[in-house]
1. Match the computed value 28 of relative contact order in percent (Cα under 8 Å, 6 or more apart) to one of the structures 1, 2, and report its label.
2. Compare distance in nm of label points 7 Å out along Cα→Cβ at positions 21 and 53 across structures 1, 2 and report the one with the greatest value.
3. One of 1, 2 was used to compute helix-only ellipticity at 222 nm (-39500 (n - 2.57) for each DSSP H run of 4 or more, over all residues; to 500), and the answer was -12500. Which one was it?
4. Between 1, 2, which one scores greatest on distance in nm of label points 7 Å out along Cα→Cβ at positions 13 and 69?
5. Quick check on the output: 2, 10, 14, 14, 14, 14, 13, 9, 5, 2, 1, 0 is P(r) over Cα pairs in 5 Å bins from 0, in percent, derived from one of 1, 2. Which one produced it?
Structure 1
Amino acid sequence: MPKNYYQAKTCVSKLGLEVKKIDCCVNGCMLFYDNDSGKNDALLVECKFCGSPRYHTMHAGRRQKKPIPLKSMFYLPIIPRLQRMFTSMQTSEHMT
């Protein structure tokens, strides 16, 4: 068992199973990401349906390098996981 988050993250990264973090609308209206159909929603600063802001409001006295999203989700792509399961002879029998 890993002792901390850093050790767990390095262990999982060696397996080649990536995780993508995607910003969401606070109300759940939309996801802020670029898709294959040509919509560039990752550049938006507010929701195009309800108009709620994407990021926390910045205070004038505090200096931050990048904005902090109000809500985000983790996306685990399924294709690399399925490919990894089919590489083993024992699990591939159960997969089919």
Structure 2
Amino acid sequence: MKFIVEWNGQPSAENAVIERFMKTGGRPPDGITMLGRWHAIGGLHGFAVVEAADTGSIVAMSLEWGDLLTITIFPALTDEDLGAALGKHVAAQQ
């Protein structure tokens, strides 16, 4: 399943976030495939799209950075996934 991961950090956490990112490369935990990650310029804000087979890996990622960043995670659908779900919904309404 795919997830959208958003993060925000306070300026007071900037040095610690930089240090951890430089040390780890920001690699996700085992069980998570990073599909893409984007960082805002001039702040501790950004988002990633990741894929994981289970939510346990997602929890591990959240805990790994949760002491420094506020993290919000949403399940994500591709256009194809959404189209299939909408098709089932429309069919069930008929």
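Nothing in this text is a laboratory measurement; each read-out follows from the coordinates by a stated rule. Please read all numbers here as calculations on a predicted model, not as lab measurements. Cβ atoms are built from the backbone, for glycine too; each structure is taken alone.
1. Working: 1: 28; 2: 42.
The structure behind it is 1.
2. Numbers: 1: 1.9; 2: 3.0.
That would be structure 2.
3. On the way: 1: -8000; 2: -12500.
That value comes from structure 2.
4. Result for distance in nm of label points 7 Å out along Cα→Cβ at positions 13 and 69 over 1, 2: largest is 1.
5. The structure behind it is 1.
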